[in-house]
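Structures follow.
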Structure P
Amino acid sequence: MNIDIIKKLCLEHLNEQPEQIEKIPQSGSNRIYVRLHLKRGTVIGVFNPNLDENRAFTNLSNAFIQNHLSVPQILGIDKSNQYYLCTDHGNTTLFDLINKRTEQQLNPELRDLYKQSLVDLMEFQLTPKSEDFYRLCDTPQHFDQRTILWDLHYFKYNFLKYKHIQFNEYNLENDFEQLSKKIAILPLQGFMYRDFQSRNIMMEGNKATYIDFQGGRKGPLQYDVVSFLWQARANLCQSDKDELLHFYTSKLEEKRPKTTDTFMRDFNSVLLLRLLQVLGAYGYRGLYERKNHFIKSIPNAIVQLEECWNTNDFNTEYPELNRCVQQLVADKKRVVEQSGLMINITSFSFINGGYPTDETEHGGGYIFDCRGLPNPGREVEYKLLTGKNQKVIDYMLQRNEVQEFIDNAYTILERHATNYKERGFDVLNIGFGCTGGQHRSIYCAESINKRFQDNGFKTKLWHREFPEIK
């Protein structure tokens, strides 16, 4: 972000320079926001190199304001269309208010805020009076089968593959095609906000202002209701979801009579799609980009997917997707059963993927470089073996420097693990890497794993380059 351009925008459109500039933490997007303190109050400066996204946001903002919807007002745009100013609506989101509740069930005040947001959502959805409205949106302007498949592939590549879930790709694509075809032709259509959830609702007292609608397009009405009521971190209880869903359909019935049955008939298919898309987003933003909010959201999202799956006949309709869901659920149950400190030990190759990624919200741990140790892989008789083969083990046991390396590493690790256990931590990550991830790293990981287990610690061992080794 070029602050001089932001200052120039202030001077051109607001006739004053900011007295103070405060950077606002980023969340799920790559946009950069700053709060500009002026004599008249505060405004928001935005930098976003995605010109199509900026065009959609500014055009939709103007259209919604004309329809008396509460969204940020655009105050000025730079000629490059990468910078703009808009009104400031504070730091507090509806999610912040929800997150402070002491009971899972919503209190009357929060329930009223949800209901008001659902009424406002319906106004967004029904704002378009003709197809011309969707020309304001970014491309694609319709939630068609291709874009639905993009969401499903987002889930496949950023979550399933990242979590090493086993599936038949051809069969999974058949399931995806079937689900995407069904949703692409749903009859109840309107403006699909795309990411209508409590973190995108700014609260000033009881007044809500809605942000992040630049991804909106024409799509099924059910989608945003699902996004809002099934937001993983909000973790609404089922009775609140049921009540709020009934409230929405009753209001929709007033606007579009005799639509409730159709809305509910297709609801669970849209719910399934959104839950998969969200896990894809959490995989990318959390597991890959390491953003803590998204990592923390994953367990609740899997619980919601499990509940959705178990209350429908999806297992016969989408058999390969069923295989994936069952693996995710089993993995979640293992995590729950393994309460207390879990030591994750990984062997890996430095030249084939680099450092192992931490899939927990804990972050960090130890990486040991085994490349300074004698390498049996250079000798023909060991080339096709791994560090778990007895011949390689015997080779390593005969090298004093290898045993000294193991002893020193365990001294450090055992002290750290004991400290973590006493303090109630639940994860310690340890990685052993060598050139190919085949001999030295596997041997060291196995040796350290055995020492921890012999001393009463719970461990989980994974040889990344040789996952078939148990």
Structure Q
Amino acid sequence: MKISIAQQNYHIGNFEENTRKIIAAIEAAKAEGSELIIFSEMSVCGYPARDFVEFSDFIDKCYQAVDQIKAHADTIAVLIGSPAHNTIQKGKDLFNAAFFLYEKEIKAEIHKTLLPTYDVFDEYRYFEPAYEWKIVPFKGKKLAITICEDIWNLGDNPLYRICPMDQLMDQEPDVMLNISASPFDYTHDEDRKSVIKANVQKYKIPMFYCNSVGSQTEIIFDGASLVFDKDANLCGALPMFQETMSTWELNDDGTINAPILEPANRVPDKELNPATLEPGLNIAQVYDALMMGIQDYFSKMGFNKAILGSSGGIDSAVTLAIACDALGKENVRAILMPSPYSTDHSVNDAVQLSKNLGNPYDIIRIDDVYQSFLQTLEPIFNDLPFSLAEENIQSRSRGNLLMAIANKFGYILLNTSNKSELATGYGTLYGDMAGCLGGFGNCC
């Protein structure tokens, strides 16, 4: 059986584009002779849709998209993710579901069992866990279909009281299919490999694992979809941070042939120990995550130009360099705002950086603005000693100027504060978009 994995970047609530993208992949898989194509968790609407799923018209659009996709599931089976109504009328109104489409029909609806409520997840707020577990028969094979967290409840200290695969194994499945939206951190791809391998070693059947890619709100999904054969050999891994599709041949004995079309920049198959990873590899992954976070935020929100304050310090330098790479140097404008306390070398360093990067920049001295604030506050401060209050007037003055320029010319304002400042609630700007820098901030 030929099985394709479509690793795609979805846009939450953009049903037209998500559906177009899914249908295009289906047609491409048909051209390769694939019999089954797998998409990631909540592929129809994007993940995490959060409070959008509480609106009936949003769910209606999900079902309409499923109907459109179903029309293309004629000679090929299609596994997609979407919210689904809970018709049992006990518990929450919705399931986090997978729809198995074939012959232009919904042949099966599979519900997620394990609903995470930790870290970035809050699924039990919206969804009801599965009530039953059934394999899906298809072309002489029995498919065990699970959704993301459903395969993670292994080990000596399980988080949940049930393991969906334990329930499905009584029906003697031939292969495991898992659709996921598993977020990025710089060791998480290795955690996934370990978990999937542990599942294969426990249940003795192969697994096809499809993960989402792309930036959604403050979360980055890195892709790196995986295929393991029945002997827990890693047969293939799709590249991180890229949309792509690849097809494998699943043999009757549980072995898997190499990808029919090798994806570009494929992730190496070697086993990696997170404790001994080369520093360069981690930095490269973080850089790619930052790039995707910025690019997706701008493209999905309809923006294309950014502005930031450039001080000559390391925080603004790194932000400016990454923004230029992500958006193009011509689309990133740096504003230098020296005060009476700025040193010459900080200004010179900021100027030289923009010259090196080739981005436009302006110099606006804030001496007069700063003095005007001090004069206005003089009756209130009443000759009290100089303190943090006067120092912070500088940063707030810069913030106001940046916001004014951003509003006037339609720029998105990038934050240049560091993580320690953000952690204590302080930054050069307040209500910034640090989150777009790879999903590591808090406001995107």
Structure R
Amino acid sequence: MRYWIETFGCQMNVLDSEVMAGLLTKMGYEKAKSPEEADIILINTCTVRQKPDEKVFAYLGEFAKLKQKKPSLILGVTGCMAQREGDIIKARAPYVDLLLGPRSIHRLPDLVRIVREQRKFAEHLDLYDDPVPPDLVVRNSDIFAYITIIHGCNKKCTFCVVPTARGPEKSVPPEVVLNQVRQLVDLGYKEIILLGQNVNAYGHDLKRDEGRGAGDGKVDLAWLLERIDEIAAPAKVRVRFTTNHPNHMTDRLVEAMADLESVCEHIHLPVQSGDNEVLRRMWRGYTVERYLSVVEKLRTRIPNIAIATDVIVGFPGETEEQFRNTLKLMEQVQFDQAFMFAFSPRPNTLAATFPDQIPEPVKKRRLHELIALQNEIQLRKNEREVGQVVEVLVEGPSEKNPNKLSGRTRSNKTVVFEGPAELKGKFVLVKTTKAYLWGFEGEVVGNG
């Protein structure tokens, strides 16, 4: 029996797919080499924007043809789209055998047994399910690994589907996180990425007294990073965490980032808009001034930090002047990377009901202008770093040029260089020789 998993969306979805692969492996399934030879196919979905939804139905159409040839094939849809749009999926793709929400991944074996043994449709879509840490994960990499430390989201951003797709926030107990970190370090992983929709909100729902040094006596992300650093730093393991909300960037967290050896000089800090009125209509809960103060604190304590962000243009009611304010913020902050999108109205979100929707041509024009500006900023920043010697964790052959190796710096920038395959999984020192939008070319000058 073989499985095939198609994954859309964020890093949390990647980890969810790895967990599902582990659960299926425990059931006796093996990974298929292609969908055609699979006995079960799962599409792990994202529904943040409309385009991934459309892709899912395109994939379902193709997989339906396989199911016609092999009626015993189990076809399932998992993830955020399954949670939010299950009825739509059942109506448009009645041949789907199971639906599974992102808070219920651990229920997958039960659903597969129901479909396989009883030959009937099965679903589990519980936003308040209590995720059980899996005892087996089939990871896509043997160099870096993800750990979810907080599930769900308590924010009510008017454009966002996450709260209705992944439920309310629930922090993973620190002893569970620390055990996973120890296991990954013992297995030889070199980089650990802590995940959460608002990862820096970690611990607010944990009423504990073991947070010694946490100021208020509670466990928070800064406290957790300190405990992780005690495990990771001696083993020379990098630590990252994503994604962050500006309102949870405390001084304690900034200090921890600056002081802890294992924590990388890189942060993903979505701003979404550079205009206060747009931010208010988004219900983001902060102002441009508040965001800029966080950036200033980060760069004061960690001068070489790389800051990435998310930006939405064409939000309902956004005027040309308000869009220009976003361009001004981009110029002012000089982000190292930005994920930029035109507003996509999602069903059952407040912003989708706003009357002042922006025409598609206007949204596209603004997005193209924003991308052009960020590309200019990003390339200019990278060009200023040419000639520096950086520590690179080698991940393997470059996707675009298999004759060269590729890896990432502590600031999460890609570097491509020549070297033997035996360097995979090792730290090397590379001198950057040429800059691109995506990163650098370089040459190895020593061991990391």
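Read-outs: derived from the displayed coordinates by stated rules, not from any lab. The structure displayed is predicted, hence computed values, not measured ones. Cβ atoms are built from the backbone, for glycine too; each structure is taken alone.
Check the numbers for distance in nm of label points 7 Å out along Cα→Cβ at positions 233 and 329 across P, Q, R and tell me which is largest.
When distance in nm of label points 7 Å out along Cα→Cβ at positions 233 and 329 is computed for each of P, Q, R, structure Q gives the biggest number.
When mean count of other Cβ atoms within 10 Å over residues 1-8 is computed for each of P, Q, R, which one produces 15.2? So the calculation was done on P. Structures P, Q, R were shown, and Rg/Rh (Cα atoms, Kirkwood Rh), for residues 145-376 alone at 1.15 was computed from Q.
Here Rg/Rh (Cα atoms, Kirkwood Rh) is compared for structures P, Q, R. The highest value is that of Q.
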